[in-house]
Structure 1
Amino acid sequence: MKRFVYRATERKTGKAVKGSIQAESERAAGKLLIEQGYVPDKITEEGGKGVLGKIQSKVPTKDRIIFTRQFATLIAAGLPLARSLKTASEQTSSKAMQAVIEDVSASVEAGKSLSDSFAKHPDVFNDLYIALVAAGEMSGTLDTALTRLAAQDEKDANMISKIRGAMVYPAIIFVVIIVVLAFMMIEVVPEVRKLYEDMDKPLPAITEFLVGVSDFFVNYWWIVLGVLAVIVMALRAFAKTDAGKRTFAEIKLNVPMFNTLFQRLYMTRFARTMEMLLGTGVSMLDAMHISSRATANYVLETEINEAAEKVKSGKALSESLKDLDYFLPLVPQMINIGEQSGKIDEMLGKAAEVYENELDEKIANISTMIEPILMVAMAGLIGVVIAGTLLPIYSLVSSIS
């Protein structure tokens, strides 16, 4: 028998309690506490990480998608909720995901709703996930809601994968540029300087500049790394403030070449999220607030919440979105058609499909657009270095001749 330290809530009184209990496993300890009339909040093995340590591990999106698919299938097959959670836990290969499911299962067995149990793990299950599960519980269509969630998670994961994949080739070119420049500045330029010193000749201006840059990086590289580290930490701290969130959000929406890609990505997220929430029975205002966070852009989130206030005062959704600075016109147009036909969620789905297709084209063209820019930049930088190394050598040869 092992001893576990626990923190729990007394079911009848709601009083928080702490203590220790002996059991064969963490799950067994949780069941014992439930039988005694407590709702476990934290169970930790003495001297070990326990449940909390496992749950704090990062859960990959892939594992959440697999769990959601399996869970939806089990619910659709008619298995009880607790049994479905237990089976899904046994089937997952991720220890972190398994710990989360076991905690959710213990919470459900203690009498909490499934959506409230998921809400205990915001790092794994976002607002959209919890809202759709809650709507599915209320309408008796939990399996449908979970299937929609899994499908949307897969689409988001594929989209992010495509964007990252499109950036691989430009990233390789950028690394090659840095390596070539570093080699020439550290190995080649000092040799040219030595050659001129041996010949007792003054260095040309461009070569003298390159020698100065080379000496600085060779002798003071630690200062460069330190400054870069400070800049990165300062930017990360700034990004956590409201002003920083707004600044970086506006950069994404306005940066040349990438702004059209980001705009379509955000429109797709908004339209898909609204479609799922409205189609599952979530109220318009709640759907807008959740969809605003789903865009993952501070500026758009603020704009959508402002539009929600207009909707709350009686204005049509299409009219509230039409005049927003960063909203592409197709979304409010399709919503307007949906308002007239009573099928807003369907029209949002069609708008999302259009932007998904456009997004695929934009992603496919990223490498094609960036490649010539990087090539020109590489040619220019390396051209300067070559000019600073070869021209002095030709000058020496000419003077000797």
Structure 2
Amino acid sequence: MKKKLLFVHPTMRFGGAEKSLQTLLEVIDYDRYDADLFLLRPEGELLALLDRHVRVLPQTEDAQIFQQPLANACGQYLRRGKLSLCAARLRFSEAVRGELPMRRLEQRGWKYQKKAFCPLAEEYDAAVAYLEGSPIYFCADLVRAKRRIAVIHNDYRALQLDKGFDEKYLRAFDAIVTVSDACADVLREEFPAFRDKIRVIENIISPRALRARSAEDVPFDPDYQGLRVLTMGRLDRQKGLDIAIEACARLADSVDFRWYVLGDGPQRGELEALIASRGLRDRFFLLGTTLNPYPYLARCDVYAQPSRFEGKSIALEEAKCLARPILTTAFSTVRDQIEDGVTGSIAQIDADDVAEKLRALLLEPALRQKLTDNLRGYPGNEREMEKWTALW
């Protein structure tokens, strides 16, 4: 008899954790498992790439209304006579205001947000909250499962969450999965009572699949003959794109190159203004999202990851699979992925050092070739799937 699995995630918008989940759902053995997916917001470009065996669970009308702007949501609840939900939506709006980190505000708002959701009807053999924050709280409060597994994709300390709030929820889980040894060390320090629950399972990367998708014929600024730098990721502060723009400005007068970014997010307007103020509209380009970024990755001269923090960067692993010369910043977990001077170049998390390390890569073809040669034949990690099946 097949086991029933549930995965809970915020959305399937283009992002690292979302790509990781999409790949995991692609490699599950559906002769042994049935898989349901519950999205707190059922939206995103990667929905189109989900394996056909995955059942995306519908949301209730109340949950859909809760996600609308405050006036619209309260108006609809009042017309339906749902005064308690109207009050919850008002209190949620008050709770998520302020200068705290986004994930801390998410914690403050959960007790109101959860009132819009109903407990899921089915009981599962295993329920996987595939991201820190609300998916963990949803799984603990509203899901019946024989086993619960929480996944934390980032350096937990860098997220600036309320540890006491999370500790109460993590007690309900049988395993806490994270994506690198460095992330696991942080979790053991932050939650010593749960150290025996902590497991490391890397984001699954398939070089064979990436190479096949990278062969698609996609024009990449075809009229430009200079060097191309590429970054992939959400447009938010974590990814350090403001650092990238400042580094680009420092090199603009001395090196012929263009810097392209694949991704979207809440910082777009701010970044566009910074690009304009630095006079980089013909040098630094925000391309938006695409379902297949790999032709761009395969054709760039340098892949750059200017992040302030990461768990284990999926984009770096993808660049390794395609043997691209890598420039990355020295975020806390980077040495789990990159050996400086061997598989990539590591810069400090500031524009000056990023600019200097990028200058060397752009002006020294032999250095780029060395990094590429050292990455050829990178094997990926599809065997990580065995660790998941052991937990289910």
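Values in this text are rule-based calculations from the coordinates and carry no lab data. Given the structure is predicted, the values throughout are model-derived calculations rather than measurements. Cβ atoms are built from the backbone, for glycine too; each structure is taken alone.
Given a value of 0.95 for FRET efficiency 1/(1 + (r/R0)^6) of positions 34 and 90 (r between Cβ atoms, R0 = 30 Å, to 0.05), calculated from one of 1, 2, which structure does it belong to? Could you put the intermediate results ahead of the total?
Details: 1: 0.95; 2: 0.20.
The value was obtained from structure 1.
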Item to check | Answer label among 1, 2 for the case where helix-only ellipticity at 222 nm (-39500 (n - 2.57) for each DSSP H run of 4 or more, over all residues; to 500), calculated from the coordinates, equals -11500 | outcome: 2
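From which structure (1, 2) was Cα extents along the principal axes in Å calculated, if the value obtained is 64, 47, 42?
Only structure 2 yields this read-out.
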Checklist entry - For which of 1, 2 does semi-axes √(5λ) of the Cα gyration tensor in Å, for residues 106-225 alone, calculated from the coordinates, equal 64, 17, 8? => result 1
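So distance in nm of label points 7 Å out along Cα→Cβ at positions 98 and 178, computed for just one structure, reads 3.9; which one of 1, 2 is that?
Values: 1: 3.9; 2: 2.5.
Value 3.9 for distance in nm of label points 7 Å out along Cα→Cβ at positions 98 and 178 corresponds to 1 out of 1, 2.
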Item to check | Origin of the value 5.4, where distance in nm of label points 7 Å out along Cα→Cβ at positions 26 and 322 was derived from one of 1, 2 | outcome: 1
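Out of 1, 2, choose the structure whose coordinates give volume of the Cα convex hull per residue in Å³, for residues 58-273 alone equal to 186 when calculated. Mind showing how you got there, number by number?
Working: 1: 186; 2: 202.
For volume of the Cα convex hull per residue in Å³, for residues 58-273 alone, the value 186 is produced by structure 1.
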